[in-house]
Structure 1
Amino acid sequence: MYKYFIKPLMFRMQPEKAHYFAMGCLSFLSAVPGISSLIRMLFTLKDPKLERKLFGLKFNNPVGLAAGFDKDARWFNQLANLGFGFIEVGTLTPRPQSGNTKPRLFRIVEDQGLINRMGFNNLGAEDAIKRLKKRKTNIIIGGNIGKNTETDNNNALDDYIFNFKTLHDYVDYFVVNISCPNVKDLSGLQNTEFLVKLFEELHNINASKLKPKPILLKISPDLNKSELDEVVDLAIKTKIDGIIATNTTTARNDLKTSAEKINGIGLGGLSGKPVQKRSTEVIKYLKEKSNNAFPVIGVGGIHSPEDAIEKLNAGADLIQIYTGFIYEGPGLIKKINKKILSAIDR
């Protein structure tokens, strides 16, 4: 139904409008008595063999929704009914910000990809808490945190600390996002000195809490081997709980879409099928280089159960989908979990 009816309708709309329209429909349907139960019955696959224990948390299955889809923690209750094992909200910043000028989200259908330059548009961490307090689901929720665009990098530490303290009681794990290509000067925070100081500060705050929360780092697929080696050293040195590999890419290699169309779209992070191979390479490299010293969540180009198995075979402990969810529909989650069960049984 999704591919033949819903997707063609959605793909006639501007991508950002289609996103809000689809989520509005899901919210409306979920408010009808009995519909949420029906959605869970259709899309959720439960089996003890799918459960994963990481960072002191139990995930009902290894398939999560990546950050960027539910930026403001508006729809996690409804999305949980689609069979996800965990949902990551954000990226959230201390103060509300509108993000970059529209249009800022583009489909490149020939390559099954998206290009976005959203720019951390969100209503702010404190606004998200209003909805996180009304959480109706027991699904694991991650909080992806970043800095405000207007915050100078010299003061970026304060933004991350504010987010961490503000959201600590309302999410199950944190992701430090310093790898998004769509926020001015954000990549400048990928230096080791800043990250060591940041993680030391976050660990100190965490240690003062009754229930410390896992802290992960999300990295770019555009890092070279030397930079990935630095990530491994940093993760071990600062005792990061895990790595998310990877964010979107600024590369535009080997695309089927015409150069004219790509140039017309302009700057932005590319996700979907074009980043699949590179994200898998990064996962495998991190696992081998670190001798499996830390968990890795694999994300990038997962559009099929086979893509998911590829990530898991490369060493990913959990996986996340985003662009594949848009192109393939909510049935993808259950299909992936069925494939994982089949692989376990074999």
Structure 2
Amino acid sequence: MEIKQNHQVSVVIPAYNAQEYIARAIDSVLTQTRKADEIIIVDDGSTDNTAEQVKRFGDKVRYIYQENAGASVARNTGINAGKYEWIAFLDGDDEFSPDRIEKQIALLKRNPHLIWVTANFKNCLCKENRQGLAINFEKTKLGLGTKEYFDHYLQACLIPVFGHTDTMLIKKSAILETGGFFNGQKRHNDIDLWFRISYLYPQIGFVNEPLAIVHLDIPNSITQTHSKSLDYFVDFIDRHLDLSEKAGQIKYFHPLATYMIRSWIRSGLFDDRIFIIRELTNKYNHLLDNKFKRKVRMLTLFPSLTKFTLRLISKTLRLLRLSKSTSRRPN
């Protein structure tokens, strides 16, 4: 006899000095076409009027205060406090699309073997009146085929579909089983957990429509970080090479590790990381092809010149795109 799942949802919202935005985030949950069963706000030691803004909503939300400890600890606090089977996440300065919960639960009901689901989303530079779809619709459609889920999350990351925190809906038991968010982790604290979940539960549902709005122009966001440390990145990759091998998932993580290393190197060419790129290339020599390594060696012969030239090219291309868009006239 099949057990009926109610898919009751706890929405966890960590917030730090979010007085200007937290009401917008809460409203986006309260106005869902399928209501959340509870909304938990974890105030991570805010020093502004975040608490007062939250308390205006009365018993529509649960408010938890903790000393400032970072986004990972705040999310874990909310997860542990959650009463229900499913956990949805939202950052205090972002928004759900109106039908986010409804569409993801509908997918889970059609695919009851899944323990997690994510979705597309919009990136918004709203002060500049600019927003766009974060993940290429056609690529994800091709990757899904006739299904509503990817067979392996790590393969989906190569599209890339890493799954933004604002679009994740995950069974609480799976989060607890894999240890939750790592406390004190400066970067990738979200995908670190997603990787660990995928080693046990590789299949992940995906809604191709945007179900959240991620605001990119918010200062002092709880998830903002500027850490670009090589040591941190190496520790992250090495740990997951080890974890994926122990879980029998190394064949799926190897291509993703290569993808992430190449991406880190490419972005590092534009800033001061260029001076340590060769160190990273040498360490992961076995994961990088010879053609890519030759390009890296050439581009790091004169690192300051490369950094200046690439930045100049990037700036020129942005100006050309801006000029083209502002000169375009409606038909």
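All of the numbers you see were taken from the coordinates with simple rules; none came from a lab. In this text the structure is predicted, and so the values were computed from the model without any measurement. Cβ atoms are built from the backbone, for glycine too; each structure is taken alone.
Thinking only about mean count of other Cβ atoms within 10 Å over residues 84-91, which of 1, 2 has the largest value? List each step's numbers first, then the result.
Values: 1: 26.6; 2: 23.1.
Sorting by mean count of other Cβ atoms within 10 Å over residues 84-91 in descending order puts 1 first.
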Comparing structures 1, 2 by distance in nm of label points 7 Å out along Cα→Cβ at positions 52 and 108, which one has the largest value?
2
Which of 1, 2 yields 1.8 [distance in nm of label points 7 Å out along Cα→Cβ at positions 172 and 196, calculated]:
2
Computing mean count of other Cβ atoms within 10 Å over residues 140-147 for each of 1, 2, which one ends up highest?
1
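Percent of Cα pairs over 25 Å apart, for residues 132-243 alone computed as 21: which structure among 1, 2?
Traced to structure 1.
Using the calculated result 21.5 for Kirkwood radius over Cα pairs in Å, pick out the matching structure from 1, 2. Provide the component values of the computation, followed by the final result.
On the way: 1: 20.2; 2: 21.5.
Source structure for this number: 2.
Work out the source of 1.00 here, i.e. which of 1, 2 gives that when FRET efficiency 1/(1 + (r/R0)^6) of positions 12 and 44 (r between Cβ atoms, R0 = 30 Å, to 0.05) is computed. Please list the in-between numbers first.
Details: 1: 0.50; 2: 1.00.
Label of the source structure: 2.
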One of 1, 2 was used to compute helix-only ellipticity at 222 nm (-39500 (n - 2.57) for each DSSP H run of 4 or more, over all residues; to 500), and the result was -11500. Which label is that?
1
